[in-house]
Structures are given as structure tokens and as C-alpha cells.
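Have a look at these structures, which come just after this line.
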Structure P
Amino acid sequence: MKLIVCIRTIHAQSDATYGMPRVRAELMEQRWIVSRQHVARLMRMQTSFIIAIAAVNTLVLLLAAAARQWA
């Protein structure tokens, strides 16, 4: 399994409550050798992607609502 998939799985199983230290501890239990910085970077990249998607979805919803209001 790829590292990012493991990170996503661990984070999801914790109901998105685990941060980098707990995620890294779980990875170490699964015999992954990974630095704190690497786990933090991967988690930040994933969060940025999710936030960007949410922002685009919000913008689309706002534009659709405005279009309905002016129609």
C-alpha cells in the first residue's frame, strides 16, 4: 500500500482527529520508516487539495444561487 493511502486511511479511521504525531506513530507500528516532516508535508498537501475543492464547490454554489436570483 502507498504511504499517502495509509495516511488517509489512518486519518479517516480516527474520524479526522489524529494529527501528524499520532498518524506517524500508527505508521511506525505498520513498519513504515518515515520522518515527521514527510508525514506533515503529505498531510498538508492532502488538506490543501481538499480545501481547494471545497472552495471551488462553494464558489459554484454561490454563482448558481446568484444566477437564480437574477433570472
Structure Q
Amino acid sequence: MQQQDHVWQLIAGYLTGEASAEALQELQQIVNSDPDLKNTIALLADFWQTKTEENSAEMHDVWAKHLQRIQQA
């Protein structure tokens, strides 16, 4: 189970952009030996990117409303 947790930590680092070069290389080696994991990571990356874009747009809207309230006060 610890190995599986380690793999998920590597994936999380990859998705957030916080993984070191060594971690990315390790993840690549693991993915090369497990094609199903490669597909899973691709799906997660697509989802992660979509959610990041949605959150960014939502945050922009919230900030704009906040600035409007400040200007009206």
C-alpha cells in the first residue's frame, strides 16, 4: 500500500506542477510499465486542467464583484 500512496503523491506533484525533475522521471518509469496508469493520469490531467480553468474564471468574477462593492461604498 505504501508504494501505491507514493505513486499517488507523484501524480499529485505532476498535476500541480510541483514535482521535481527526479519525481517526474520516476513517475515516467512507473507509467512506462503500466499503460492503464498512463490512461488514468491523462484523464486526471484533463479534469484537473478543466477545473483549474473554471476556478480561475469563477475567481475573476468574484474579484470583479468585490471591486464593485468597494467602489460603491
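Please treat every number below as a calculation from the coordinates, not as lab data. What you see is a predicted model, and the numbers here were worked out from it, not measured in a lab. Cβ atoms are built from the backbone, for glycine too; each structure is taken alone.
Given that helix-only ellipticity at 222 nm (-39500 (n - 2.57) for each DSSP H run of 4 or more, over all residues; to 500), derived from a single structure, equals -31000, which label among P, Q identifies that structure?
Derived from the structure labelled Q.
Taking Cα Rg over 2.2 N^0.38 Å for each of P, Q, which is largest?
Q
From P, Q, which structure was distance in nm of label points 7 Å out along Cα→Cβ at positions 8 and 32 = 2.6 calculated on?
It traces back to Q.
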